[in-house]
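Structures follow.
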Structure P
Amino acid sequence: MEDFKINLDRDLVFFDVETTGLNVIRDRIVQIALVKLRKNGQPPEEMSMLINPGIPISEESMAIHGITPKDLANKPTFGQVAQKIMDFIGNADLGGYNSNRFDVPMLMEEFARVGMELDISKRRLIDAQRIFYKMEPRTLKAAYRLYCQKELEDAHDALADVRATVEVFKGQIRAYEGKDLMDEDGKLIPAPIQNNIQAIHEFTNDLNFIDATQKLRVQMDGTVVFNFGKYVGESVKTVLTRERHYAGWILEKEFSSQVKQYIRLVMKEIG
């Protein structure tokens, strides 16, 4: 089958970054890969490189991308390759997957640190994830159509919605029970959906966070750390032992009840 041709009036660069963590301000790029689709119909150009970030890589990130400090020891810093990357991008539009929320702002921050500006005001941004989410909506109405093969009437009436949700949940168990899953990292998860509430709870909840607002994160060694503010990445228990007034500040501010519950629990343990 002949390769599909995208109509381009300007070069389009799709790119992806691997990083030390998920904070676009504090974290750094450890790998960048770019593919330039040419408006003139020439074959795509590719560029990929490892970058020494100059800061530690989080254990969570290493577990995802497998890039270690040893891999980066003799690699260039971003400042040493920034001009090469900028020249490759040129005046092209930019694309990626979840790139509007992560890859683009991360790259902009890296350029800014070395005194360069990645100006996006005149570039078009193409995020394939946004296409996916918009064309395959994750609404209750769409789920009801998919799993129950029926149209949801009276959508947004609370009782109708909750009845439909029960039907959707039953349909999901029927559809996926006993089926293995290959996750986004290529890891095989044997039959994650079972007719078992505990199993489904463990599969559907992000157990890396204590709270829904993701202010308190659980590290791989089980330590709970702050995921915000001046103590980001530091142990909650260690910080509150050292600065008890910080607990009072959290309890007085507009943090979720989950966060406050956990802070009270830690303060009780500290005594």
Structure Q
Amino acid sequence: MTEFLPISSTAHLKAVPVFLGWGDPGVTFTAIIQLGSIFAVIWYFWGDLSQIIRGMVRAIRKGDYQSQDFRQAMGILLGTLPIVFLGLLLKVLVADIDNWPLRSMAAIAIASIIMASLLALSEFLGKHKRNFEDIGWLDGVLMGVAQSLALIPGVSRSGSTLTAGLFLGLERSTAARFSFLLGIPAITLAGLVELKDAVEQGGGEGQALTLVIGTISSAVFSYLAIAWLIRFLQRRKTWVFVWYRLGFGAIILLGVALGWFEAID
């Protein structure tokens, strides 16, 4: 449910199991079940996707590189490059990503509070007037740079791109809509890479069943979250997410201070 809400799915996928005493499910599990989220967003936005792809092909054939569909397609493609580059760099430089210091509960809490503050600032400073037809390749690049920050748990991919979109003057629902489309290549690549590694390493029948159930659950609840968020942002501002993220971060910091996570983090 949190994959497409601006509150950080990665943070919740660690914080909730850790709080319940199950331990950190790890990067591999998180990335693989997000393939279910991709199925959901492709299902929900199939009309937009097919139009952009057909329009891009048509624009290339005609040499019309100023067309709306071509600009949006290039925005998605170019906007994917920062997170792919940094993700590969992180995979090479960090040997044990599951024990990366930035995956600690304290780091997740701090990231959540910082991103809540930036989302609040975007509500004050953003003009919220530009619609989907106004989006170009530069918007995609800038939102893609923001998306790459989501490699840090607690930042939130949807939260960072939504915040960037609001700073760029996009309407709230438009920023969310483009955020979903922008996330398709990045989440798909991450999930497929981790799935390949999991298959090569092998695993028990129980692990495979858990991944299948998690992926199906991810698809169903991601679709519901997307549909709800789009309708919500057409009528309301993002303050509920700002306050939620501040409270989420504060509770985790309190838990760290009181030693709630010492035995299970």
Structure R
Amino acid sequence: MWGSSFLLIEVALVDLPPAVIAWLRIVLGAVTLGCVPAARRSLLRRRDWPLVALLGLVWMDLPFLLFAVAQQSVASSLAGMINGAAPLFTAAIAAAWTRSLPTGLQLAGLMLGFGGVLAINWPAAQGATATALGAALIVAATFLYGVAFNLAEPLQRRSGALPVIWRAQLVASVVLAPLGLVGLGSSSASWPSVFAVAGLGALSTGLAFAAFTTLVGRVGASRASVTVYFIPVVAIVLGVVLRSETVAAAAVAGTALVLAGAFLTSRR
């Protein structure tokens, strides 16, 4: 679900402005999770509400908006390459908060996995266009993901994934509503963009976020963030199956590095 997100954003940008894409995917994600009774359970502690609201801002509002704006001037392959740094940001922030560095094997795994992400995206990135501002926006969004992963861990352990993510999405949808409604009023949509936003909302923002938050609570933010390394691997498979794309040798080697890095990093 996350491996298709950059492709879906590109499709949606043909007809919809960035603010509309960001807002609609959050709204649709919240609607999807709201259909599950477990998501409507109360938070264990009321004083967690400010942290849940902050989670909605740093994991959804700001990153979704930054990615959609950046992909107007940055190719999806480059966006995916930069996004591969999320586990590195996550580990660095976790080390700063807990004052404990990752083990040698885990640190090696993080670097190995990031090298695999670079190798996978490198063939597609050749000749791709990008602006310095667009790349900076993606770096900022990726850093915010690192903050969000660490923030989600204690919240999930106390109240569960679904109640936390659903409430974070409700807050995020309200905050972004003014920009989304203004952009929606001047937008024209086609069926490809409608289906792209629906996929981004129900799957990438609804089900995938709930599954990832569950994982964060079980194994910790740093180990869970390694799943980001698999995003370009899934993107390759989708490209071969749906668009008959060829796979470069560097991408195959990068996939092997990703698997090795994920194995080392996810060890206890």
* The value 36 for relative contact order in percent (Cα under 8 Å, 6 or more apart) was derived from one model only; which of P, Q, R is it? -> Q
* Asked: Among the shown structures P, Q, R, from which was the value -23500 of helix-only ellipticity at 222 nm (-39500 (n - 2.57) for each DSSP H run of 4 or more, over all residues; to 500) calculated?
  -> R
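FYI, it's all coordinate maths here, none of it is from the lab. Please read these numbers as outputs of a predicted model, since none were measured by experiment.
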